[in-house]
Structure 1
Amino acid sequence: MHKSNPRRAMPVILFAIFLDLISYGILVPVVPQLFANPASPYYVLSATMPLGYGYILLGFLIAIFPVIQFFSAPILGQYSDIHGRRRVLSLALGGTAVSFVVFAFGIMFKSISLLFISRAIGGIVGGNISVAQAAIADITKPSERARHFGLIGAAYGVGFIIGPVIGGILSDSSLVSWFTIATPFWVAASLSAVNSFLVYTLMNETYFPEKEVVISWGKSILDIIRAYGMKRLRPIFATNFFFNAGITFVATFFSVYLIDRFQMSQLGIGYYIGYAGIWIVISQAVLVPLFSRYFDEIAMLRWSLILGTMGIFSFYLPHSITGLLLTGAFFALANGISMALLPSLASRRAPANIQGEILGINTSVQALAQTAPPVLSGFLAATIAPAAPVYIAGAAVGMAWIVFIAFVRRER
């Protein structure tokens with residue numbers, strides 16, 4: 001593809017992220033029904049099996065995605081530095097479509113093995129967000145990256161407004177008789193396939209490598225060691241690690257928390273997560289651009305991380321839907337800012353010729369942070385209470401704030 005007006009790629013990339021998050025958002029209210037809600041007609045485990053076993057199995061099912069992604073994300077980032085962003089992003093989205101098809105068959109045949117295989121496939125291609133971030137960085141001045149990465153977060157948020165609601169509706173047979181728990185996965189697969197096609201046909205290439213680079217397979221562990229050795233980026237990677245660990249503790253079992261405390265169906269869960277997505281959009285599409293006019297990323301993150309910690313702990317307060325709505329807004333506003341600004345800060349401090357690799361490493365750090373929380377959450381929910389992972393989540397995001405305050409400094 002010739003190098004013509006790469007900024008035209010921006011709307012295509014943002015739309016691709018939007019469709020990708022709709023696809024994933026569709027699944028959020030549905031998957032816990034398979035393992036964590038014996039009252040659901042879609043519960044796949046035996047009625048005689050302890051509920052705690054379902055929690056643990058759900059934790060492992062969720063964990064396999066980031067475990068695989070931990071190894072694949074840097075490879076996708078490097079590959080995009082060699083062959084360009086468009087091709088790699090389109091291929092990754094196509095792989096995502098395949099993973100959803102396999103999951104749908106797993107539900108139809110009640111095959112736990114197929115469910116795990118599906119999640120593994122999704123993990124292999126799950127570094128697509130780092131490629132999309134690199135493409136944005138390619139066509140964005142350093143001074144504008146906070147605002148444009150905020151748009152990425154807004155695309156995430158809009159996807160999570162629509163996706164969970166669609167997932168809740170598509171899996172509710174009381175609304176349409178032929179809807180089943182597998183229907184959302186077929187729709188997600190279709191959206192991902194369309195997304196792959198649109199990226200390949202409409203997106204202008206944003207990066208044209210000037211020298212040949214050889215892909216280093218299996219360098220994820222070395223990349224984490226390298227990340228530790230990058231003095232300029234090490235505190236940001238560490239902050240990102242603790243922040244994403246905390247968010248993962250919340251995200252992994254939040255639906256289980258809603259089922260246990262508020263007896264929500266997948267439709268109710270979908271509506272609530274969609275509601276939280278509205279506040280994420282407000283946070284990243286309105287607050288981040290507004291605040292970035294007056295403050296840099298450092299100043300904004302110092303506040304957003306501590307407020308995000310408070311937002312997580314606030315989930316222990318509500319015993320009514322009204323209270324849950326208030327705490328959800330607080331949580332989403334604060335943490336939405338951090339979600340947008342952490343990758344922006346890493347990108348700003350990375351050399352231009354390795355944006356894909358650095359953002360791939362950043363995604364690997366996130367994936368590493370997301371590996372243990374699902375498994376630990378399963379055991380915590382099984383042995384203590386379904387809401388127990390929230391305590392750990394608040395502590396982890398609090399640690400991210402401490403690391404950031406103590407070690408991240410403005411560059412002169």
Structure 2
Amino acid sequence: MSVELTIDRLGAQGDGVAETPDGSLFVPFTLPGERVRAELDRDGKHANCVAIFDPSPERVAPVCRHFGACGGCSLQHLKVPSYLAWKRDLVGQALAARGSDVPVEPVRPVPLANRRRATFSLERRGKEAVFGYRRARSHELIGIEECPILSPAIAASLPALKELLTPLLSGRREARVAVTETETGLDVVMEGARPPETALAKLAAAAGAQGIARLTAGDDSVTLAPPTLRFGRAQVRFPPGAFLQAAPAAEAEMVRLVREGVGKAKRVADLFCGLGTFSFALAERATVDAYETDADALTALEDAARHATRLKPMRTHRRDLFRDPLGWQELKPFDAVVFDPPRAGAAAQAEQLARSKVDRLVAVSCNPGTLARDVRILVDGGYAITRVTPVDQFLFSSHVEVVAHLTR
């Protein structure tokens with residue numbers, strides 16, 4: 001059914017929202033103030049815009065020709081100042097919902113062509129193959145020939161990756177392909193495919209010609225140049241599929257904010273440290289204890305620390321901080337603590353931090369909702385929020401990175 005609507009606001013996922021007598025109706029790719037015609041979905045809660053009668057003055061041309069079909073981006077059509085203000089409001093609203101009504105700094109922007117990791121899908125359709133992203137609000141896969149948010153190296157590799165990897169499907173209909181740009185080339189991990197035993201070795205020369213440093217599929221891997229990354233003064237080996245901040249520009253800003261947050265602390269705990277994104281930067285000024293549950297990531301960090309120079313002492317600890325958070329008594333030696341958990345947040349660890357006497361805390365999160373919950377626990381324990389800074393690591397999406405400083 002077709003209806004005419006006026007869009008009232010942007011929702012938390014970036015959709016335009018029209019308030020109707022039957023409730024909120026979510027219309028992707030529309031903006032507040034626009035009068036549109038939309039086709040209602042069966043669920044009665046969503047609609048697809050088919051015509052815009054009164055475009056918003058905030059509307060701009062998208063930077064990608066796949067926008068509107070590809071489900072990766074939701075807000076390429078909004079002017080940058082308004083887009084960044086919307087992201088800032090997401091953070092402020094999440095904190096306010098938990099009773100933390102504090103100022104939020106302007107969002108730190110990140111440029112196009114800066115994302116160094118992405119996950120694609122590869123699907124066989126008869127004799128053809130499709131390599132790309134899912135269509136917006138759909139399981140349908142659409143082929144991607146460009147992506148302006150990706151690093152030039154990854155963007156340029158898209159056609160070659162499709163051609164190179166399709167033979168590895170080996171009868172399977174679909175696979176996920178994670179691509180990460182490292183200093184020595186692309187690290188490509190193909191999940192859901194079990195290629196013939198010698199298939200990867202046969203592709204080695206072609207992979208090298210496309211700038212691939214390592215190709216992993218199933219239990220097999222071929223390495224042409226060991227993938228490495230630089231964190232501060234350390235060169236770190238990159239394990240297949242390891243976590244990495246999505247954009248170098250965002251990472252650099254986050255590192256700067258973390259260092260400012262710990263101030264002149266002499267001993268720092270870096271919780272959920274991963275490969276050492278923050279650990280190595282912190283160790284330029286302070287002794288660092290790095291905690292992580294992923295064995296491969298921790299081994300890579302340890303190896304890099306042994307070869308790095310001009311750093312303060314670093315100690316590593318393998319520990320599942322969800323099941324076994326660092327207790328408040330164990331926190332006594334530290335002047336500052338940095339914690340950067342996955343999207344689920346770190347409520348159990350926050351409860352122990354709230355009982356501690358650590359002077360400075362820095363919370364880093366890609367989920368404003370769980371950050372707000374964890375920060376509320378800390379505030380209830382006597383901490384004060386002194387700074388909240390969003391970083392636009394995930395361009396044109398509803399996701400946003402946040403760094404918060406707290407002190408006793």
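Each reported figure results from applying straightforward, stated rules to the coordinates on display, with no laboratory input. Owing to the predicted nature of the structure, the values given are computational and were not obtained by experimental measurement. Cβ atoms are built from the backbone, for glycine too; each structure is taken alone.
When helix-only ellipticity at 222 nm (-39500 (n - 2.57) for each DSSP H run of 4 or more, over all residues; to 500) is computed for each of 1, 2, which one produces -25000?
So the calculation was done on 1.
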At a computed 16.0 (mean count of other Cβ atoms within 10 Å over residues 102-109), which of 1, 2
2
Thinking of 1, 2, which structure, once Rg and Dmax of the Cα atoms in Å, for residues 214-277 alone is computed, gives back 18.2, 52?
1
Could you figure out which one of 1, 2 the value 19 for percent of Cα pairs over 36 Å apart was computed from?
1
Can you tell which of 1, 2 yields 0.40 when FRET efficiency 1/(1 + (r/R0)^6) of positions 38 and 70 (r between Cβ atoms, R0 = 30 Å, to 0.05) is derived from it?
1
If we compute mean count of other Cβ atoms within 10 Å over residues 14-21 for structures 1, 2, which one ends up with the highest value?
1
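Going by relative contact order in percent (Cα under 8 Å, 6 or more apart), which of structures 1, 2 comes out largest?
Top value of relative contact order in percent (Cα under 8 Å, 6 or more apart), among 1, 2, belongs to structure 1.
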